[in-house]
Each structure stands twice: as C-alpha cells, then as structure tokens.
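What follows is a set of structures for review.
Where a number appears in this text, it was derived from the coordinates with a stated rule and is not lab data. Predicted model only: the values in this text are computed from it and were never measured.
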Structure P
Amino acid sequence: MLKIAKIVKSNSHVDYVARVVDELDADEPPSTQDYGFAQFVSVPVAEGEEVVGVVYDTQLANPEYGSFGPRLSSHAELKVLSPDFLHEQGVLLGLLLVGWRERAGEGAWASRQGVPRRVVPVGQDVLRLAEDEVFRFHRGADGSVQLHYFSLAVAHAGAFAAPLVEAVIAQLEPACAPAERQRLCVLKKSLIWQRTLGGMRL
C-alpha cells in the first residue's frame with residue numbers, strides 16, 4: 001500500500017490530522033489524487049490491526065504566508081541551503097476514523113465499522129486503501145453493504161458530512177447489486193433532504 005501521510009495530531013478520538021509526505025520524505029511522494037476528498041486510508045496501530053479512516057478535509061500549512069520580505073534564495077536553492085524551511089510548508093489532511101480491521105488469515109481482513117478503541121500515536125504512517133479494499137471494508141458478514149458510521153460522519157464531519165457520505169456512496173455504487181443501489185439511493189435522498197432543510201433554516 002502507498003504511504004501518503006503521517007499522523008501529526010488529533011482533535012478528538014475519531015478526528016485526526018496527518019501531514020502529507022513530500023519530496024523531502026520520499027523519492028516519489030504521493031500525487032494529489034492519492035489523498036483527495038473521501039479517500040479511504042488505513043493506519044497500522046498494532047501487529048495485524050489497522051484503524052480505517054477517510055479524508056474529509058484538507059488544509060495548506062504555509063508559515064511564510066504574510067511574510068512580504070524579499071526572497072534571497074530560489075526554491076531550488078532552498079532545497080540545498082535550508083530544506084527544513086521547505087518542510088514547514090505542506091498539506092494537512094483531516095481524517096475521520098470510521099472503523100478498524102484485523103488480520104483473519106493469509107491476505108484476509110475482518111472489518112468492523114464504528115469508533116475504534118485504539119488511540120493512534122503521533123508519527124504513524126497513513127496508507128492509501130485500494131478500491132477493492134474499500135469495498136471489502138463496507139461488506140458485512142452476509143455480503144451486504146454496510147454504512148454503520150453514517151451517524152459518526154454526520155456528527156463529526158461538520159459542513160462536509162453530507163458531501164462526504166455522498167462521495168462514499170458514489171464510490172460504492174459501481175460494485176453494488178441493484179437492490180443495494182436502491183438502498184444507497186434512499187440514503188442519498190435523505191441526505192439531500194436534510195441539507196435542503198438545513199439551508200431553509202438559515
């Protein structure tokens with residue numbers, strides 16, 4: 001799996017911040033497509049156990065903003081003369097933890113959705129989940145699609161809750177049976193209705 005970031009802090013037990021790996025951390029840093037909105041990730045927390053999260057927000061870290069002094073060195077020169085200065089600039093990801101998974105055999109995982117019990121330490125690698133792994137995480141024991149973290153997303157993702165769930169549904173629909181697509185469609189309509197009512201209250 002591709003390493004895309006490292007955990008730098010948390011805002012709550014399920015709301016973490018990770019800093020995207022850049023050119024000073026890796027020879028081939030991840031592209032912007034690897035950590036886009038609603039991208040699912042895994043964070044190893046123990047042998048054979050990973051916490052699963054989803055990108056729900058991004059921020060640009062740039063301490064240089066507001067400093068209007070002249071630049072004495074070019075970007076290329078700074079890589080050699082002061083790489084730590086460049087390292088202060090970067091992309092921060094808001095990660096919502098939505099479950100966990102444990103090794104259940106050779107190449108197999110047993111997944112659970114909900115609030116993970118484990119605390120993720122600072123410095124842990126954040127890995128990009130492949131599309132097929134995202135589908136497996138959302139499959140229950142009976143093979144049906146699960147979205148048990150729906151209320152968690154609504155409570156913790158703030159203004160991004162509805163777009164986040166809609167983006168997740170869009171990822172899952174291609175691999176779903178017609179009946180499951182119908183269930184997801186009902187959920188999506190419910191979200192649109194809630195968002196419409198919220199806008200009317202404003």
Structure Q
Amino acid sequence: MPNKFKQSILDVGCGSAKVEFSIGIDKYPLENVDICHDLNKYPWPIESFSMEKIIFSHSMNHLDDIEKLISECYRILKPEGLIEIVAPHFSSDNFLTDPTHKFSLGYRSMDYFVTNGGVEYRYCSEDIKFILLSRKLSFRECDASWRKKTKFNPAKLSGFEGLINLFPRIYERFFSGLIPASEVSYLLKKA
C-alpha cells in the first residue's frame with residue numbers, strides 16, 4: 001500500500017491521543033485514527049521502508065506476539081529508523097490493573113531483540129538487526145520525544161531514579177516489589 005501521508009512517524013495503538021504530526025494506526029475507528037487495522041494481523045497496511053520512526057505509547061503490551069511485532073517494525077522502518085517505546089514496567093499497578101495486557105516488560109526485555117543486548121540468543125531472525133540506543137526506568141513518566149513535559153517526579157529530583165538506572169538488575173530483583181516503577185522506555189535503531 002503506498003504511503004498517502006506526508007508524515008513518516010507511525011503511532012501504533014494511538015487511540016484518541018495520537019502523537020502530533022504522526023500517522024495513527026489502531027484497531028478501533030476513533031477520531032484521530034488514520035488507519036484502522038487489527039494490529040495482531042500482519043502485514044500492516046503500511047508500505048515497507050516508509051517510516052522514520054515508530055512510536056509505542058503504552059500500546060505494545062496489548063499485542064499478541066512481540067516477535068512478529070518487532071519483525072513488522074523492521075519491515076516498515078527506513079534504514080536507521082527508530083522505535084521509541086514507553087510501556088508500564090512489570091511492577092507497575094498500571095500493568096497489573098489492565099486485563100488486556102498480554103505481556104510485561106522490564107529493563108532488559110529488549111535485549112532479546114537487539115544485536116547489542118548481551119544475551120546468548122535473540123528471539124528474531126538474524127536478518128533483523130536493531131541496536132539499543134537507550135533505556136530507562138521511571139517512577140512517574142519516562143522522557144519521550146512526544147511528551148512536551150513529564151509529570152512532577154520527586155524520585156528523579158532526589159537522585160533515586162538515577163540510582164536504580166545505574167543498578168537496574170538489583171532494583172528489579174530485590175526492590176521492585178517494595179517500590180514499584182511506573183514506566184520503562186527504550187529507543188531502538190534499525191541497523
């Protein structure tokens with residue numbers, strides 16, 4: 001399908017709060033949705049190599065198969081295109097409350113889909129190559145390109161949030177049950 005849009009940012013699962021200047025794709029025909037499509041059916045009606053960026057703002061966890069999802073993003077992205085993901089952390093009450101969430105994400109979840117993740121195996125084809133540029137845990141809201149301003153975050157101001165991002169594995173293993181994180185974010189680049 002030819003890309004009839006001038007924008008080259010895809011907001012996946014945008015709902016009614018589509019990111020400004022993006023193309024919104026969602027299962028439901030809401031007001032700001034440009035493309036109505038069941039996101040669990042591949043391929044999506046998006047031309048290959050047509051997007052510079054794909055955004056997932058609290059939408060990735062609602063889809064059935066993360067391996068197919070990552071492959072579809074690779075198909076759609078231009079060379080050196082970006083995937084920006086913000087999702088509820090596995091310890092978040094936002095993750096636990098929503099019964100439509102299919103899987104949880106932690107600090108190291110994307111390691112299995114990137115070439116620089118440091119794991120022994122990856123869950124995607126060797127032809128699919130992403131590089132992890134950044135990731136972060138937050139007790140309130142992670143910084144994201146589409147957020148003009150994040151909510152007040154005392155943990156960030158106190159330096160506690162910086163500390164857990166220095167030692168994320170220790171935090172997730174021993175302290176996430178006591179002091180749950182709210183969000184996790186990732187920035188991936190198509191290699």
Structure R
Amino acid sequence: MQKDTKSLISSTFVELLSSKPFDRITIKDIVDACGINRNTFYYYYSDIYDLLEEIFKKELNLILEEHEKTGSYVNGLIRVAHVAYENKKLINNICSSRSYEYLENYMYKACKHIMVDIVSNFATGLVVPDEDVEFIASFYEYAAIGVISEWFRTGMREEPAKFASQLWLIADGMRLALRKSAKRYSELS
C-alpha cells in the first residue's frame with residue numbers, strides 16, 4: 001500500500017506538471033487529486049522539491065543503467081534527449097516557472113558524475129593530472145548543460161537523436177584537451 005501511495009503521489013504530480021507550470025502546483029493540488037491528506041504527502045516527501053528531485057533521480061538512474069548495459073555514452077545521451085522530448089510539455093512547464101533554476105542545478109549535479117566518467121575514460125593510457133581531468137570535466141559539464149538548457153528553453157526543436165549527436169561533437173574537444181594536458185605534464189616531468 002505504501003509503495004502504491006508513493007507512486008500515486010508521483011504520477012499525480014507528473015500529470016499536474018503536464019498541464020501547468022511547476023510553481024503553480026501546490027501540495028493541496030496534489031493531495032486533492034490523489035484523494036489523500038496532507039500528512040500522507042509529508043510522510044513521503046518534505047516538500048514539492050523533494051518530490052521533483054526523486055523523479056529526476058529515478059530518470060537519472062534509468063539512464064545510468066542504460067549506460068551500464070550498453071557502455072555507450074552516445075546511446076545514453078540519446079536516451080536522455082528522448083526522455084526529455086517525450087516529456088516536452090512537462091519540461092516546458094518547469095522551464096516556464098520561477099523554479100527552473102532548481103532543474104538546472106540538478107542537471108549540473110547529475111552531469112558532473114557523468115562528465116568525470118567520460119573524461120576519465122578518454123584519459124585512459126595518458127598521464128594526465130587529476131586536477132586537469134576535473135577541470136576538463138567541469139568545463140564540458142557547463143558547456144553541455146548550457147546547450148541542453150537552451151534546447152529546453154527553445155522548445156526542443158531538434159529531434160532527440162540529432163540533438164544528441166550534435167552535443168556529442170564536443171567529445172573530440174575533450175580528447176584534444178587531454179592530449180595537451182598529457183603533453184604539458186610530460187614536458188614538466
């Protein structure tokens with residue numbers, strides 16, 4: 001029963017988010033639509049942001065699982081783009097709210113782990129200082145989130161696969177930066 005109630009709250013929130021901006025949805029809206037009381041909501045979530053973060057985490061875990069299965073960053077990126085595209089109305093309602101910064105901050109947190117993983121894999125076989133790996137990952141994390149945010153804000157006009165393949169173009173820049181770092185490090189040694 002608990003899992004069903006939690007799922008009901010989550011799915012109801014997503015339905016509401018499909019029809020109106022995030023900052024216009026209240027806990028009262030959610031509990032009324034679910035037919036539960038406020039205490040039940042607070043049993044599972046501390047606030048609406050907690051609920052939104054859980055939904056983001058669930059999607060991120062699905063994406064990371066997909067990456068683990070396929071081992072392909074491109075496929076993972078295409079999956080992310082498809083999930084966003086399939087939830088275009090929901091994303092638009094988050095983007096049009098004053099709470100969009102929350103989504104962006106979450107994307108930065110999620111992307112950091114992924115970028116460090118990508119850059120570390122690209123650095124295999126090269127002698128690159130950890131601080132350079134972190135810096136390169138951070139640079140491309142901000143670049144990727146900037147491009148993704150712009151894609152969201154402009155209504156996701158490009159098809160997901162095309163958008164993901166364009167975003168993946170930055171991978172060559174990561175490799176070049178790592179080679180330059182390795183060369184500089186070997187010259188200093």
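Taking Rg and Dmax of the Cα atoms in Å from the coordinates of each of P, Q, R, which one would give 19.2, 63? Don't skip to the answer; put the middle values down first.
Details: P: 19.2, 63; Q: 16.5, 49; R: 19.5, 68.
Derived from the structure labelled P.
Of the structures labelled P, Q, R, which one yields -9000 when helix-only ellipticity at 222 nm (-39500 (n - 2.57) for each DSSP H run of 4 or more, over all residues; to 500) is computed from its coordinates?
Details: P: -9000; Q: -3500; R: -26000.
Only structure P yields this read-out.
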